[in-house]
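Below, each structure is written out as structure tokens.
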Structure P
Amino acid sequence: MLKDFNIQLYSVRCEVWRTGLPAVLERLSGIGYTGVEFAGYGGLPVDETHLLLQQNGLRSVGTHVGLERLERAFDEEMAYNKELGTEFIIVPSAPFGSAEEVRQTAARLNALAPRVKKHGFRFAFHNHGTEFERDGPLCRLEDMMALCPDVEIQLDVFWASKMGCDCLSFIEKHTPRVSSLHIKQMDADGENVDLGDGVLDFKAMIQTGMTNGIGYFVHEQEAFSGDAFESLENGFKHIMSL
């Protein structure tokens, strides 16, 4: 189904720390990934990062930037990612522990959204589990979405499914707000496992996503039973064979 599959670099944060970003990007390109989603830049200046992407045939599809970092170093993040040609600026988490925290987070996102878009980026929020708890008829993520009409959603299907969300229905209900998916596998015990070893039906999720206008699918993995790159390669092959 997919022609392109991307990788969230948080998945290989330990490998970046051990061997450096250049070696990691070379390995990921060799596996077949076509784009990366940053979670930090490996301490490299932007010209070096840009050259590494070009040398390995990769594009910067997105970057995860913490809310505090985005507020504190906005101009720096915009300049760095503009040179990389990044498409999405994504807030990876924020306080969602109560209805009041949802309102406070929404206000912060609303203050950033027009500024991010003015620089030519798309602006999105990535969920974990707390966002699917409820203070009323809707989950907190939906409460935030109602308050933040200009913020897109990157749906992490692992966390959503773990909290009991029907991802297919959520995607269909919130088209076109859900603009990208984090493809992360879960086993029957709710643990993160290799893409081909769990219970989540990625074929159905990707089909539903593509039908509803999602064109940005990202592999993220937080736990490995063995070698990380071997696991990622097996996962890549599994998804591309669907």
Structure Q
Amino acid sequence: MICRSLLLLLESKGLIKLPPRKSTPSNPLANRKKPPKIPVDQTPVEGSLSKLCPINLEQVRRTPIEKLFNSLISEYHYLGYTQPVGEHLKYIAFSNDRPIACLAWSSAPWYIGSRDRFIGWSSEARQKNLCLIMNNTRFLVLPWVEVSHLASHLLALNRRRLSQDWQRIYHHPVYLLETFVDTERFQGTCYKADNWIYVGQTTGRGKLSKSKMPTLPKKAVYLYPLTKDFRSKLNPQGSMASQRFPIQEASQC
């Protein structure tokens, strides 16, 4: 794919002449069908967090119930479902065998200014160690579930096991978590309650934009270090950021 893009770029600059195109293959990603809807019990869930315990958080990627995750995100998340590219994991939270929430984690974007300044790493360190950061791309508490403190509790449950799950499947740990909050829709309350750190905003240009002008809503950037020495793990040659941030654990079921 990279080689083809380079050849097309060289031809556009008049440096080479490619032979005529023989065919235009279809793009399976562009024509991907919406995940089929899987019916679930929508009886309202209310009350205190303690009534839902124990909560079972299952990693469902490459399991028979991954289709349930895809269906729930497609039907009830405002961004819908898109097939992740690269490393990613999917989780469903169950209470009394009923799904109550979904969380998805994927590879981190290449460049986020506020995040990179917080870490204080070099471009070389970022290129080598970006895989050690994971992005919370989807977080859905199902709309018929209204339980105070549930969202922050689920974040705490998930982050405590995320690095171990990543190590088991992708054979490397994770040292830093990140997420982007659309402040026109949300206040990021659950991330604040779970002691995530606000570090700034995105530029609103998107990762594929060629323009320097914002074309997307700017989003708040929150980070959560999984280890106290995350900077030395991400930037072994030395960090320009010296401030340390304590990590406080949320309550458990």
If distance in nm of label points 7 Å out along Cα→Cβ at positions 160 and 176 is computed and equals 2.5, the structure in P, Q: Q
semi-axes √(5λ) of the Cα gyration tensor in Å derived as 26, 23, 16 - corresponding label from P, Q: P
Identity of the structure behind -13000 (criterion: helix-only ellipticity at 222 nm (-39500 (n - 2.57) for each DSSP H run of 4 or more, over all residues; to 500), calculated), options P, Q: P
Among P, Q, which structure scores highest (criterion: mean count of other Cβ atoms within 10 Å over residues 80-87): P
Among P, Q, which structure scores highest (criterion: percent of Cα pairs over 21 Å apart, for residues 168-231 alone): Q
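No value in this document is a laboratory result; all are computed from the given coordinates. Source: prediction; values computed, not measured. Cβ atoms are built from the backbone, for glycine too; each structure is taken alone.
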